[in-house]
Structure 1
């Protein structure tokens, strides 16, 4: 099974980096449909057309219409909490411009800067704006309250589901993340350590990605960028089920691959498939069963 997936990844990586980036973006829109009943069919139709028709894949009007539809989705759903919804609009506009001027460098520059800015703004929020991130309260709260993390917390921190349910019952009475309520059951030390580790990892990887992608130049820095972005996606989206964001980052990252960087393109496609595996196979729940 995995050998077939790898062969598929190698075949997909035979496309040019730009075509592969565009195809992965359209696959993202197909696998994670967005918009209401009016917008979604149009987005899906354009995504399918671009995937099966090479002429449409690099058609500027297709990407401009996609950008308008995705911007309309943001407007209709305002305020929208999904950060990657905004990023998707910017990316489609960048693709439209690159296709319009037939300039690969436009897409490369925008991909690098958009990725760098995403993580730079994340660092600003975590370091300077959020009052509960640096002390690990954010992850402690999320790990307790969000049922999507149940399996992960049980496997990594070795905490019984009953303990998590008791903590959730109490913490949900204080959705502001307050952990000093008198009747709160004792939080297991393993959960605290896990929250601290998650906080440190996120601060490190966000800062590293922001710095390397915003720093001008190439050389050895290119391999560092690819390695950091792929590592982020492999680790983060195994735990956080925000696959649409992960696929978008991978599509943008693969646009940075040069003609000689076939192995990196294979890696990006492989991680794209891996995130689909994360979504469809509840690995943490299976391990905790």
Structure 2
């Protein structure tokens, strides 16, 4: 049985019948640096080998499996970047023990790999039994062309998933969007909420993020764009990501007030794009003080209409 699950733009396929040019990585977020690397695939059908689970989580370096994209979004973004095949590989303890040469042989045999493109700082395979330095010798043996990609720099530094995470952790969603090449977004289902926004004259769509695997920006009030997945129409709104300290509510939620919208979104799947961070979430001394602040937030959000 193959180690890889194979996908094309038309859907899953059982096998690859042609020679491929392969690059291997997590591709978390499929950001501008990833897309620049994928454009360098030559010498066969362009193929991205990616992972079903995040190595940092499997290896215990991260407590939760937070990604910069959802599973189906990940596939869609990779295929939209110009590859013909996406090969998804489970990242288990057993796979983590594969050496660079063992994995290269697998890709050669199962994916008909004839070119292997490495990232500018890319290496793979078990660190405990490290044979990465032997790859040039193995490539000669198998008739594989081994290439090294060029780094993609913005402001003098390589674009990376960790750099995007730092930006999100600082609430700098504009920088995250620049690095990704698109606004950062999260998706979920609109559910009945706490009713606090309605009593203030700012009814909100309360979005359930329980099933999302995505990293969230730091808590705060944001200008956002919201719509149903795949729809061209997007509505501007202002969102509170976090708690409601004025009302003593500690449950973390994403609540979005849409500007000039009167439709019903209950039980619908939506996507929320983060455009700009307005301020911290904080406790107000009175309901009236909170309303005044929300009116000010609203005026700033209207500038994005």
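Remarks
- Among 1, 2, structure where helix-only ellipticity at 222 nm (-39500 (n - 2.57) for each DSSP H run of 4 or more, over all residues; to 500) as derived comes to -7500: 2
- For 21.5 (mean count of other Cβ atoms within 10 Å over residues 87-94, calculated) the corresponding structure among 1, 2: 1
- Which of 1, 2 yields 16 [relative contact order in percent (Cα under 8 Å, 6 or more apart), calculated]: 2
- Of the structures 1, 2, the one that 0.80 was derived from, the read-out being FRET efficiency 1/(1 + (r/R0)^6) of positions 143 and 279 (r between Cβ atoms, R0 = 25 Å, to 0.05): 1
- Origin of the value 140, where volume of the Cα convex hull per residue in Å³, for residues 71-206 alone was derived from one of 1, 2: 1
- Value -0.98, -1.13, -1.16, calculated as log10 I(q)/I(0) by the Debye sum over Cα atoms at q = 0.24, 0.28, 0.29 Å⁻¹, for residues 55-118 alone, assigned to which of 1, 2: 1
- Each of 1, 2 could give Cα Rg over 2.2 N^0.38 Å, but the derived value 1.16 comes from 2.
- Calculating FRET efficiency 1/(1 + (r/R0)^6) of positions 111 and 135 (r between Cβ atoms, R0 = 30 Å, to 0.05) for structures 1, 2 picks out 2 as the one with the greatest value.
Values quoted throughout were computed directly from the atomic coordinates according to the rules given, and no laboratory measurement underlies them. Note that this is a predicted model, so its numbers are computed, not measured. Cβ atoms are built from the backbone, for glycine too; each structure is taken alone.
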